[in-house]
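No lab work stands behind these numbers, since they all come straight from the coordinates. If you're wondering where the values come from, they're calculated on a predicted model, not measured in any experiment. Cβ atoms are built from the backbone, for glycine too; each structure is taken alone.
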Structure I
Amino acid sequence: MEFGLFTEFQSSAGRTDTAAFDESIAQMKAAEDYGFDAVWLGELHFQKDRSVLAAPLTVAAALAMTTRRVKIGIAVQVLPLSHPLRLAEDVATVDQLSKGRLDFGVGRSGLPGHYQGFNIPYGESRERFLETLEILKAAWTQERFSHKGQYFEFNDVCVMPKPHQRPHPPIRVAATSPDTFPSIGAQGFDIFAAVRIGTLAELAPNIAAYRAAYTQAGHPGKGQVFLRVPVYIADDMSRAIEEPQASIMQFYRQLGEQLEASASQAGARAVEQRDVRGRRLQEITFDEVLRDKVIVGTPDVVTQRLKTISDDLGLDGILAELNSGGVTPRAGVMRALQLLCKEVMPSFNASPAA
């Protein structure tokens with residue numbers, strides 16, 4: 001199983017932007033030193049008390065020059081917010097700088113607020129996503145190409161540089177609603193799954209639908225599934241539960257507020273039940289979170305729970321989010337990182353660095 005560290009470069013109230021960058025970069029470097037397989041960067045905009053990570057490819061370029069082994073992933077680039085040719089150039093540049101260590105995760109984001117600031121209608125997100133992805137693949141695989149679509153038109157352009165990896169860096173797509181799982185499977189992409197809105201139990205049938213569509217479309221293999229999930233580990237169970245509680249609950253309360261507020265905005269689909277799910281997240285108890293949404297405990301407890309979840313879902317890797325909510329004390333987060341690498345990963349045939 002691939003183990004990755006995911007971060008949003010959290011910026012809680014009272015923390016400076018500089019401190020947020022310094023702390024998260026230190027975690028990324030420690031992840032490589034301890035033996036993680038990958039580090040993953042989110043993309044968020046206009047989230048003052050949540051994140052400073054608005055330019056993940058810029059951060060990825062910095063990591064490419066200060067790390068030597070760890071894979072650098074984007075989870076995820078919000079494709080409809082980018083100009084496809086500039087994005088193709090930036091991704092290929094980071095792939096070259098990292099000598100092929102870039103994994104490129106893409107998605108649409110479930111928060112319309114990301115779109116409002118750029119004056120892009122959220123209702124266009126699905127079509128913009130598909131068109132941008134089509135252009136990216138052409139830019140990376142064709143010496144010259146032309147395109148005439150709904151939102152973009154180019155004539156005989158030659159995008160440089162080309163990626164270090166051929167034909168292009170691995171593409172993983174974020175799957176959120178039930179109908180997106182088989183759609184992504186039919187296209188042959190690997191997927192990210194998460195339990196921010198739903199539960200771990202709800203993922204099993206969705207992943208089964210993804211893999212059935214993947215196989216039916218004739219793609220090789222079975223399609224890889226990576227789970228993005230909050231994880232916290234401490235030396236004893238009481239600390240493992242107490243230390244991240246306020247941070248985790250703050251995250252779900254804020255997410256619930258954002259979902260409920262976005263339910264009536266243009267482009268938000270009624271089938272997603274944003275208002276109902278948003279209110280539910282604002283009322284959820286920590287016991288329910290522990291049961292349905294996170295992996296928390298001592299190294300032995302986390303190892304067993306992760307094995308069970310992996311077996312149930314057929315996981316190929318996880319993106320461990322060690323500070324969901326952004327206010328868990330730094331010492332605890334770094335200890336959780338160390339315990340995950342040194343005491344959990346070896347049980348999955350990982351090889352942490354000495």
Structure II
Amino acid sequence: MVLKYSLGVDVASEKFDVNLSTIDSMQNVKVVASHKFSNTQKGFLALHHWLQKKWKTRQEPMVVTMEATGIYYEMLALFLFKQGYTVAVVLPNKAKKYMQSCGVKSKNDKIDAKGLARMGAEQSLAPWEPMIEFYYELRELTRQHESLQGHRTVVTNQLHATSRGMYPNMFVTNQLKSMIAAIDEQIKATEVAISKLIASNPQVQEKARRITKIKGLGLLTVAVLIAETNGFTLFENSRQLVSYAGYDVIENQSGNRTGKTRISKKGNSRLRRALHMPALSVVRWRQAPFINLYERTLERHSIKMKSYVAVQKKLLVIIYALWKSGRDFDTNYEHQRLEEIKKAA
């Protein structure tokens with residue numbers, strides 16, 4: 001007897017592959033059908049009609065499972081959510097580890113869709129809900145700010161190269177200087193828009209105010225972090241957040257051989273970029289507990305950048321904890337947290 005229908009969806013920019021499977025009382029997963037649709041509103045409607053035909057027994061529930069990759073999944077997830085389907089959006093690392101545990105070695109869109117369908121059938125995944133408009137708007141602003149900073153770097157490098165040439169052209173030089181000035185104005189305007197948007201949400205503004213008591217951490221960094229994580233609602237704990245940001249550690253060890261450990265960098269690179277300068281700043285300002293971590297790790301391996309990455313990770317975890325708890329930042333935060341855990345035990 002069929003217990004549940006499960007639709008796995010592997011989404012790309014132009015199209016998406018789907019696999020519809022069922023699971024019975026003996027935990028046997030059976031593929032019902034697979035198909036490919038365009039990643040457009042027309043394709044969404046075609047998927048909906050296709051599902052209505054394939055979903056034979058409506059008394060059994062159906063779950064739709066997809067990965068949180070980029071932004072390409074969002075419109076489809078929103079469409080299915082509005083149509084009343086139960087949608088589950090899983091982090092890419094979680095889906096990858098599940099497929100590895102199932103012995104799946106090959107990878108293509110069709111195989112990924114099948115793996116996600118099996119994952120949705122066998123597991124009880126948390127239902128997904130769309131971001132509220134506030135976070136979508138904030139994400140657009142913070143990504144625009146990042147894009148402008150990138151453009152400014154490109155033009156600045158071009159100006160530097162031109163000025164060092166054998167015969168500098170003043171027309172080109174002046175144009176490049178004008179471009180930098182125009183970009184600077186746009187950056188300032190975008191920062192003002194970000195501040196105004198955060199101020200329009202008193203709850204977010206208050207949490208951000210508490211977090212930015214960390215000396216060396218600004219409002220823009222907090223804005224990027226909450227925009228990219230939907231106010232941290234994608235995560236049940238800090239370990240998931242660390243993995244999503246690509247700060248999870250990969251070990252390189254086999255038998256008596258021990259290689260270098262490193263962070264995976266398989267996650268949202270925008271979070272790591274946003275934390276790069278704040279990590280330098282909190283160390284420069286000797287802000288506890290980050291300076292303690294920096295000096296301790298630097299003494300152990302003498303690699304400055306490795307210690308700064310450790311500070312980035314710690315910043316992310318503490319910001320997450322402060323956001324969830326609504327507390328003010330306190331340099332004795334960790335000590336207080338340990339005392340609470342001891343009392344609870």
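Quick notes
- Source structure of the calculated read-out (Rg/Rh (Cα atoms, Kirkwood Rh), 1.03) within I, II: II.
- Winner on mean count of other Cβ atoms within 10 Å over residues 148-155 once structures I, II are ranked, highest first: II
- When relative contact order in percent (Cα under 8 Å, 6 or more apart) is calculated for each of the structures I, II, the largest result comes from I.
- With helix-only ellipticity at 222 nm (-39500 (n - 2.57) for each DSSP H run of 4 or more, over all residues; to 500) derived as -19000, matching label from I, II: II
- Given 0.85 for FRET efficiency 1/(1 + (r/R0)^6) of positions 92 and 276 (r between Cβ atoms, R0 = 30 Å, to 0.05), calculated: source structure among I, II: II
- Taking distance in nm of label points 7 Å out along Cα→Cβ at positions 140 and 292 as the criterion, the highest value among I, II goes to II.
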